[in-house]
Structure I
Amino acid sequence: MSEKWYTLWAKPHKERSVAHALALQEVQHFLPMVKVNPKNPRAAKFRPYFPGYLFIYTDLDEIGMNHFNWFPGTRGLVCFADEPAVVPTNLIDQIQKHLVEIDKAGGLVFNDLVHGDKIRIKSGPFAGYEAMFDMQLTGKDRVQVFLAFLSRYPQKVVLDSADIEKI
């Protein structure tokens, strides 16, 4: 048996239902969830750390790649050149450790950021840029930052709060 970790691409907002269906079929999976502190008390308290993705641990030679490419609620396995991308086990372990650290900190909280703090953008089209934190937007896990990228005049940019880190 050559079981490996693979990434399964879920349809928008279907990560939990896909994880439930995988559990019913006894497929080992990992859906990284992170605690958030939403402004709206009725909003979800946990959300996927990688929206649209979850990880499965299986032997594709035994079960077949098409089983997951046509799995309800998914768009199939993440592939490169028609080959499913293998996720190293140590990366899964690191993600789990990182989620424990986030949980110990009380979840993804940006209460310590104040207007004017320098931040680094971790992912998305502006990944690697430094910016200035402006404010957290109400009702969503979004923040507004000032980013100077095409001119010397900073522009307001709205980002997902998970995409930034304090410098």
Structure II
Amino acid sequence: MIARYEEDGRDDALDAPGLYGLDLAHKHLPEVQRVCGLAQPPVLVPVVDDYRQGMATTIMLHSRLLKGAPSAREVCEELRRYYADQYFVSVMPFDPTPPTIHANELVSTNRLRITVCGNAERISVTALFDNLGKGAAGAAVQNMNIALGLDETTGLE
């Protein structure tokens, strides 16, 4: 997919965001379902666009399919409690009228920011991160630090 974006004389359609994985069988669904303890895999439609780096991964959920049928605000508060002591992960306060999320906001960082939106029936959870910083290189350095007994932030911004 990346090669198509880097081609000389590429197709003009690549100048706009593109949806893919429309068979709704994305390779990460079993992992997401297992890690999140979901009874059903979520619906996930990835979007690719032409920017240097950065990623916004959004998963949509129906409250009634989650244990206790929590509202979006309740999911947000639970995630805020869960990640409260994490240096590199933050959860935005719940906002009934959230701003636009831009996938490249955390470029060149090892940060991951979670934003929960929605209402009592439908919930979206977006993880915003740099796909190179947090997703690959930064995560490798952070994991190495932990394995070596160093502070996890050593060498990372």
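Could you figure out which one of I, II the value 10.6 for mean count of other Cβ atoms within 10 Å over residues 11-18 was computed from?
Working: I: 15.9; II: 10.6.
This figure was derived from II.
15, 38, 40, 7, 0 is what came out when P(r) over Cα pairs in 10 Å bins from 0, in percent, for residues 19-98 alone was calculated for one structure; which of I, II is it? Show your work: numbers first, answer last.
Numbers: I: 14, 45, 29, 10, 1; II: 15, 38, 40, 7, 0.
Computed on structure II.
I, II: which one has semi-axes √(5λ) of the Cα gyration tensor in Å, as calculated, at 26, 24, 15? Working shown, then result.
Details: I: 34, 18, 14; II: 26, 24, 15.
Comparing all candidates, it corresponds to II.
Values quoted throughout were computed directly from the atomic coordinates according to the rules given, and no laboratory measurement underlies them. Remember, it's a predicted structure, so these values are computed and weren't measured experimentally. Cβ atoms are built from the backbone, for glycine too; each structure is taken alone.
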